[in-house]
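Just below sit the structures, each encoded as structure tokens.
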Structure P
Amino acid sequence: MTRLIYVLNGPNLNMLGVREPEIYGTETLADLRSRTEKAAAANGLTIEFRQSNVEGELVNWVQEARGKAKGIIINAGAYTHTSVAVLDALQAVGLPVIEVHLSNIFRRDQFRQHSYVSLAATGIICGLGGKGYELAIEAMTDILSKGGNKA
């Protein structure tokens, strides 16, 4: 049986490779997708990889994942720090959640050091660039092998 994982990306991640490469690196979102798909295949997972600049669309995708996916990997971008709506959706679906950030949010602006998403996350990976997506796949594989518990 295929284990589907939603990999959701928030605002401005479509600008990777162009936007502040000294912070976010030179990989594009397409590069991250390819990297994540390879890691998923190696771990017996399939992914639904999406990006939106619209908060409500991310909320809709989180809700959609409830009936289709075994877990969610999310880089909510700036919505990490502002969106109670994304938090509420993640908490409502009852799926394991891995929060990913390309940069180390704890070495950045003070406002970026608070994460609403973390309140719903099983785990957090930050500061490792695109490698963080691969590690999130490995972590999700481990979580699912232990029964998919949220905590």
Structure Q
Amino acid sequence: MSEQKTKKPPLWFWIVSILALLWNLMGVLAYLGQAYMTDEMKSEYSQEQLSLMESTPAWITAVFAIAVWGGLLGCIALILRKKWAKPVLLLSFFAIVIQMGYSFFMTNASEVYGAVQGIITPILVILIGAVLVQFANIGIKRTWLR
């Protein structure tokens, strides 16, 4: 069985991969900010926002962690041109869908945070997660990833 030779990816592959890495780093920072929130940070939120955050089940926080750390690892794999970027990004995407599904259907996040932070941003996160899975798939099909 012969190993398929990988091709050199175009410049736009690197641009998208680096932007995706930066996007996922922002997600990691959001997770860390929520997981290690200080009293000073809590003072910046309304009582409704704090109540919503504090009522979030531990399993959703774990799903959030899987989403952001998986996304970060998947984007690192893209930059390293590794095929395993796809399953890691797929895992991250499923975690995003679960997390945002909980937010949309099990909480009043859209009322508490408003339309932008409660609806538009979560939809954008879902879309970017899906696009990154497809991006990895394209990289595999075009033999940019090995």
State the single structure among P, Q that was used to calculate Cα Rg over 2.2 N^0.38 Å, giving 1.19.
Q
Output -24500 (helix-only ellipticity at 222 nm (-39500 (n - 2.57) for each DSSP H run of 4 or more, over all residues; to 500), calculated) maps, among P, Q, to structure Q
For relative contact order in percent (Cα under 8 Å, 6 or more apart), structure among P, Q ranking highest is Q
Distance in nm of label points 7 Å out along Cα→Cβ at positions 97 and 129 was computed and gave 0.9; which structure, P, Q, did it come from?
Q
As an exercise: mean count of other Cβ atoms within 10 Å over residues 41-48, calculated from one structure in P, Q, equals 15.6. Which structure is it?
P
For distance in nm of label points 7 Å out along Cα→Cβ at positions 17 and 49, the calculated result is 3.6, so let me know which of P, Q that is.
Q
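Since every read-out is calculated from the coordinates, none of them should be taken as a lab result. Being a predicted model, the structure only gives us computed values, none of them experimental. Cβ atoms are built from the backbone, for glycine too; each structure is taken alone.
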